[in-house]
Structure P
Amino acid sequence: MNKSAHVIIMGGGPAGSIAALTLQKLGHQVTVFEKEKFPRYRVGESFLPGTLSILHRLGLSEKIAQAGYVLKPSATFLWGKTEAPWTFSFSTPKTEDWVFDHAIQVLRSDFDQMLLDTCRERGVRVFEEAAVIDVDTEQADKVSVTVRHKDETSEFTADYLIDASGSNSPLVRKLDLREYDEFYKSVALWSYFKTPDPFKNDLNGTTFSITFEDGWIWMIPLKDGIYSVGTIVDQSKLADIKAMGLNAFYDKTLAKSERALSILNGVERYEDVKLVRDWSYETKYFSRNRFFLCGDSACFTDPLFSQGVHLASQSAVSAASSIDYLMQHPEQNEKVHAWYNRSYSETYNQYHEFLASFYTFASFTEPESEFWTKRRISESADERLKRKEWFEQLVNGEKQNRPQIGDFKDRASTMIAIGRHQRNELTDEFMDAELNPARVRWISDLTKQLNRIASFNWLGDRVETADYFKIEPLSFKLSLKRILSNGAGKDMTKYTVSEALVQLFKDLYEQKFGYKELMVRLNEVGEVNSSQFVIRLMEAGLLDGFDKHGQRVLVQDRLRFDGVGVEYEV
């Protein structure tokens, strides 16, 4: 019989509500304290397919369909002054009913209200206008929060706490956990325009990210013919913003992008402009003792790839699953927190690297403005990135004949080439099928490189396994699995392994056979996507491949991030 927990959640936004719904599904009691009264305004209207997948498995698909949100098939980029448009398509095989080939664009006030109302309907206790003003996480067997609800102040205790209270988290402030990012030091200004989506075919519902000399612009089509339009500029523009005022600065900045104005078709904004700064940050750790940080309480990178709500959703499920597991296995406390911190940190770093590569790419095509010069990575002594694990790996890779800093922009250019439109101008003639030849060509080139590998070298003194937690996609139960490791700090977490797979790689360690023979043996075991498994091992630094002349075969690391295609970690 499962032991039930009582969990307090600070914040009723997507992270808090999804954590509550997951805990309720797992059989636990939940109390949500939300400081505001819903509906309330939030920016961040554009989602990823992985978020839709989580919501579907929580039983929310019918409500989402009834809401009539705009379906988002892709993200389209006019990225780089001299570049043709390119589209990051979400099209993917529907291998499970919870794998989606689209996302949604929402009005956050409506969407967040729907989530919080669903929590109430399913038995979660929800208090609005209830601000948590103090938190005690130092007790061994419980957590305590002090809550000001309307005019009364009360103390509540629970077994665990999930902090989903956003960027102004009182717990993060109290523990002094926040570390601001030195690379993405930007300012966002945004407003709304009433104009129908001008695209009727495969670009209908897509978001746009458009570079210009001083930064870039987001454009998100919402229902009822509304566009959310934001401008991202460097923090050095704050003095100009103060001198000119938000509205005047925004209008002047937006006017610098002819490509954005052409989509708006002469329509003027109908709301005053809003601003946010200092959004890019992380925390020294994401969980400890009896609390877990989720969503914007924990970290935020940059809005370029619309990953904010997905990171909130994924961390919410992970935190809820962790608490459920710990109620049955309290002796695994350190191991669960180590997994949560590692998996969250790695996902955040994935996004950080992904975004940095696209900024670097654009910086070589846009004018030498302050914005783009600051967002270029071109040398290994970049102090802004000294805490970033992905950057350290790249720097160290230069010493090991791996991808180098000077090649960093090429990591984005590969993906851009796959999604590049056949026409230099943005047009409704674009169809997703026109990307197929580039996709096939890329897969063909990758396969040719892999087939050149005549022998593999296992990078480490031995082949062994390490413990790693995985979340079962339908039950949301956390369980301990085994992954491949070299015993020297390198492992590959994407796939779990059986005894047969471990033995296969022990054989490879001894015999050093090549790619074709490895494919035959992996297919005989029949447990993994063979080529993807090998590529992941190479990306993780566990395998090196050499051709028949003994020359290393370089298979370029793929830029990845969770929440698209079948790249769902939750």
Structure Q
Amino acid sequence: MRSLAHLSRALAAASLLLPSLLWAAKPDPEVLNAIRDQGFNHSQVMQTLQHLTDRIGPRLTNSPQMREANRWTMEQLKAWGLANAHLEPFEFGRGWSYDRASIDLLSPRRTSLMGIPLAWTPGTAGPVQAEVVYLDAVTEAELQKYHGKLAGKVVMLNEPTDTEEPHREISKRYSAAELAEMKNFDLKAPASEAPPAEDAVAQRRKAYRFNEARAAFLKAEKVSGALFRSSWDGGLIRVMGQNHRVGKTFPVPALMLSVEYYNLLARMLDSGETPRIAFDVAARFHDEDVNANNTLAEIPGSGAKPEVVMLGAHLDSWHGATGGVDNAAGVAITMEAIRILKAVNLQPRRTIRLGLWTGEEQGLLGSAACVERHFATRPKPADPAERQLSRWLWSSPGWPITRLPEHELLSVYFNVDNGSGRIRGIATQGNAAARASFADWFGQVADLSEGIISNNAKGSTDHVSFDLVGLPGFQFIQDPLDYGTRLHHTHVDSFDHALPEDMKQAAVVLATLAYNAAIADTRLPRKPMPAEPSAEEQAQARQQADKRQRIKDRKALGELSTPPR
């Protein structure tokens, strides 16, 4: 009898252990095969990308197209069987969109110019003809010399630039040597995304104050419009926006011109000629709803309060093109990854949640709103005037960090926002303890990706919102292709530049990593929580900032210039 009772107790104990055995960290080879089959033989990644770009178009935060993108992505995720597909609102400000724009040179000769309106600038009430002048002012005092001279004019607000001999290759994949170098830890750089240095904040505030004063001056002087110069030449127009906040929009119609046409107008002015242009902009503000939305959906995990694995990408784009690689590609890859995991009927230990963010282009606003709502909060500046500034102009990121209950539940956040290139590895943001897990998971896709693991920080995109409150947030290492040479924020960032093979590879690699994270025995290790710098550390930072500024000042005075040969 005793032996039977002992056996009964042993079987009962084994039955209690059975769920944990079913959730063993070792991946199921058949699931790995199914992920590949779905990702390579039944892919929908390019269909998703094409709908976002060709059908919906540019997705400026709080524009009608952005609202359509939120609605469509939510409905598509529901159609794939994802649970809890919904929109989460956060306060953003007024929306803006434009329907058309044209700009033509009338004299001293006639031709069409290339220009795109800046976001959140007003349209014209029909075609406008005006003389072009150059506003040579970088301080508020220098603006005053133009008092009474600008009414009815179009003002050029950037310096012309000298074009250089082309020396950059258009499209690039990382070489073996470059990937190997990424494995080395950079001891001089912060391992995590640190708040900007005090001198950088001061410079940004100075520029912000001048831009505000200049905008008010242009309005008071009753100018007809403003022209800005693209930051890239070769006919590429990199166009972004002006302040989106209600009541703080740019006061006059403004267009971004290609370098070549901007320089043409500048040379005419230098030659003593007076260019005259005609321009017409049909633009609208949308104040009916100042809330923007994130799209979220998930594959539920087991248990009452499962931990969470998150995938994410920003759904918003600038308006010059259709935001193909920045960042419809990242959205399509993350949507495809979670579609794959749902299609293989995965029933994970942890919830796998997708977040599609808005407001990334205006300062990681959507992902920051999600973090503040679910995971952790930081106090905003006490000064009401400072609170109205963008986050990168605040004097402090806000201390202390207050963790919310869901903070303990997040295992990992994976972000995709470096174009459409294939995944070659991942940056750990200084979380060296995560290396072992990543090495194991990338080993399962070793024929698809080199699996380079860099302990350095990578770029400022939505994973930073998680990293700044002590959560494991990561951005992948992707082949740059032509992202940084002709696509980033330009008027040619379209569906055409995303390579299907790279998109499929990225989705399969991401789905594989998410699967492993969702079944792992433990959540991914974390770095120590960020802490407020001590008075001594702040003093050292100020000293370093002063030193950097003195070097800049000396260079400006020529004290560090190289003697003539």
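Just so it is clear, none of the values below were taken in a lab; they were calculated from the coordinates. None of the values given here were measured: they were computed from a predicted structure. Cβ atoms are built from the backbone, for glycine too; each structure is taken alone.
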Tell me which of P, Q gives 26.4, 111 when you compute Rg and Dmax of the Cα atoms in Å.
Q
Parent structure of the calculated result 0.75, given that FRET efficiency 1/(1 + (r/R0)^6) of positions 317 and 533 (r between Cβ atoms, R0 = 30 Å, to 0.05) is the read-out and P, Q the choices:
P
For the read-out distance in nm of label points 7 Å out along Cα→Cβ at positions 149 and 173, a value of 5.6 was computed from one structure; give its label from P, Q.
Q
So FRET efficiency 1/(1 + (r/R0)^6) of positions 213 and 437 (r between Cβ atoms, R0 = 30 Å, to 0.05), computed for just one structure, reads 0.35; which one of P, Q is that?
P
Check the numbers for relative contact order in percent (Cα under 8 Å, 6 or more apart) across P, Q and tell me which is largest.
Q
